[in-house]
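Some structures to go through are shown next.
Just so it is clear, none of the values below were taken in a lab; they were calculated from the coordinates. Quantities reported herein were computed from a predicted structural model and do not represent experimental measurements. Cβ atoms are built from the backbone, for glycine too; each structure is taken alone.
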Structure 1
Amino acid sequence: MSVAGRSHLPIYSCKYSKRKYTQHQLLTLVLFKDYINENFRKFVKLVDLMEGVQSKIGINRLPHFTTLHKFTNRISSFYFNSLLHQTLKLFYSHGERIPLVAIDSSGFTGGHCSYYYSVRTGKKRRSYLKTSIAVDVENFIVNGFKISGKPVHDAKHALILLRQCHKRRKSDCYLMDKGYDSEKIHALINEELKAEAIIPVRCRKRKRIKGKYRRKMRDEFDAATIIETW
């Protein structure tokens with residue numbers, strides 16, 4: 001609740017709100033739901049039995065599950081960034097650097113059908129979500145995220161995510177897979193962020209490797225060492 005209160009989220013969504021629950025209480029319930037990995041219906045029934053949780057949040061009656069669902073649909077990702085920033089202060093002291101941060105991404109479709117079913121039936125996916133996250137490898141703490149509602153190349157997400165992570169907490173080294181092999185990413189990490197980049201080079205036949213940082217990575221990359229570190 002204390003972190004949710006410092007996330008710059010307004011107490012109520014608008015001046016015409018019924019004011020039965022604050023947005024901080026709803027946000028706390030939504031985060032708790034995701035933590036225990038339950039759907040909205042089961043979560044409300046479960047928390048209804050937890051008087052201690054209700055007392056801690058400061059509610060006498062639980063909201064309907066649709067209230068939580070509508071809340072997640074209208075809340076902006078800006079507040080989740082602010083919430084993450086406040087959460088990181090609980091794990092790191094002022095000025096503490098992170099030894100190693102790993103960055104990766106994944107894509108999700110809005111439906112439950114498989115890709116092969118979509119091809120066979122000729123039904124294209126209506127929505128797509130691209131998510132990239134940065135994680136402290138040693139402590140398993142998420143340090144940043146970037147979400148797009150359409151397919152985006154990994155490198156474009158990485159440039160934004162790297163600056164976002166550096167602003168919150170400086171790191172000594174960034175680890176990524178071959179999908180992020182880009183001279184721009186190497187230059188950003190080495191020159192602007194003053195850190196080390198570990199990104200395997202994509203070796204293509206009959207193609208010359210361009211960029212001094214990519215050539216340096218080709219000459220110094222040791223897969224065995226990286227696997228042991230990972």
Structure 2
Amino acid sequence: MITLVGLIFFTLLLIVFYVFYVAHKIQWGNFWLNTIDGLVRLYCRYYHRLSPLSKLSLPTQGSALLVANHISGLDPLLMVCASSRPLRFLIAREEYEKPLLKCLYHAMGCIPVDRSSRPEIALRAALRALEAGEVIALFPQGRIILPNAQQKPLKRGVIWLAKQTQTPIYAMHIQGVVGMGKIMPALFQRSHVQLQVHEAMHCAQADCLESLQKKIMGQIYE
């Protein structure tokens with residue numbers, strides 16, 4: 001009886017993993033990351049009701065910068081769902097070092113940022129990744145900022161990276177998250193998420209930072 005129950009459980013577990021795996025849309029180069037990718041996409045699509053049409057027009061190859069407003073802990077998952085390529089996130093060192101999650105962050109190629117000491121180390125790592133043709137994702141607001149809060153100028157690192165590598169910036173505005181301002185609770189509070197995505201932006205003009213801020217805050221529609 002125990003053997004039969006164990007066999008049924010193992011079979012169901014394999015089915016679940018198979019469903020998650022076939023749902024993945026990005027080749028992360030790792031079976032487990034591909035499986036997590038599928039899980040995240042199903043979770044955002046059916047639990048948080050993210051439209052399957054919320055997709056960024058990323059190039060199939062070559063460097064790209066993906067930026068968004070930061071309103072909750074759900075935001076990175078939504079960015080993954082909107083992307084057709086693996087993302088390397090710039091992430092605060094204190095978040096990167098959290099137990100259990102550190103292995104995942106490392107496998108994804110996330111870049112830890114020491115915000116209080118030497119953030120330029122992370123910028124140089126991101127620069128090398130862009131030069132290698134990868135996609136860097138970051139929140140240029142630097143932290144969670146709610147839409148009704150006083151908006152501060154964006155961190156200039158994203159513009160520096162774009163100009164140094166001639167990399168296009170893809171901006172998106174996230175809205176409809178029920179657990180705004182929260183990290184873990186936002187994952188479990190069911191939302192009806194909407195993503196406003198923008199075409200590639202090249203930072204040759206002087207007002208690039210101001211235009212980018214308006215896009216990620218949903219003040220420009222395309």
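Points to keep in mind about this one:
- When relative contact order in percent (Cα under 8 Å, 6 or more apart) is worked out for each of 1, 2, structure 2 gives the greatest result.
- Distance in nm of label points 7 Å out along Cα→Cβ at positions 131 and 203 - structure with the largest value, from 1, 2: 1
- The maximum of distance in nm of label points 7 Å out along Cα→Cβ at positions 107 and 163 over structures 1, 2, that is, the highest value, falls on 2.
- Comparison of 1, 2 by distance in nm of label points 7 Å out along Cα→Cβ at positions 19 and 155 - largest value held by: 1
- Which of 1, 2 yields 23.6 [mean count of other Cβ atoms within 10 Å over residues 67-74, calculated]: 2
- Ranking 1, 2 by Kirkwood radius over Cα pairs in Å, the structure that comes out highest: 1
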